[in-house]
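Just below sit the structures, each encoded as structure tokens.
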Structure P
Amino acid sequence: MRNMTQAERTRLRDALVGNGLLLLFGCGVLAFLVAVDRLDWFAIRPATGTSIAMARSTEAAARHAADQARRPEIALPR
């Protein structure tokens, strides 16, 4: 390898750092654009069958309660 002066080493290091930062910026922009396009990827969803069933049951109960609130004449017997 040839002998490099301090100025050449500094210039090469600055060029490598600049290219690395430009690469990181490009990856960040790409990740942002993908994230903006795929918002459903970031929705919190149940992971197992049991948790899916529990989540659906609460949705059904909430829906039933909303139906009862809209129709007060159909009340449960006391």
Structure Q
Amino acid sequence: MAMDVTDHEAVPEHRKLEEDELEEVLARFDAGKSDLPKIERTDAALKQMDVEAGDVIEIVRDSPTAGKATYYRRVIEP
């Protein structure tokens, strides 16, 4: 039986941004989609999600100093 890594306490929340959310994020950071760090479509945390190359993933991690820290990654093919 394979384990779903997203259930593990060390794996932060991942979710795919909608197009309007993505536009807001890119405007807030004055960045283009190609400026975002990358995550491979085959990453274990994305296996249960319906993502394709070009999608943007929001990752929310616990932070000892900020409480929560939000990161964005552009999905690429491996």
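Every read-out reported here was derived from the displayed coordinates using simple, explicitly stated rules and does not represent laboratory data. Please read all numbers here as calculations on a predicted model, not as lab measurements. Cβ atoms are built from the backbone, for glycine too; each structure is taken alone.
Okay, here's what the table says:
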read-out: Which of P, Q leads on FRET efficiency 1/(1 + (r/R0)^6) of positions 34 and 58 (r between Cβ atoms, R0 = 35 Å, to 0.05), largest value; value: Q
read-out: Parent structure of the calculated result -4000, given that helix-only ellipticity at 222 nm (-39500 (n - 2.57) for each DSSP H run of 4 or more, over all residues; to 500) is the read-out and P, Q the choices; value: Q
read-out: Given 2.2 for distance in nm of label points 7 Å out along Cα→Cβ at positions 10 and 66, calculated: source structure among P, Q; value: Q
read-out: Among P, Q, which structure scores highest (criterion: Rg/Rh (Cα atoms, Kirkwood Rh)); value: P
read-out: At a computed 5.9 (distance in nm of label points 7 Å out along Cα→Cβ at positions 18 and 50), which of P, Q; value: P
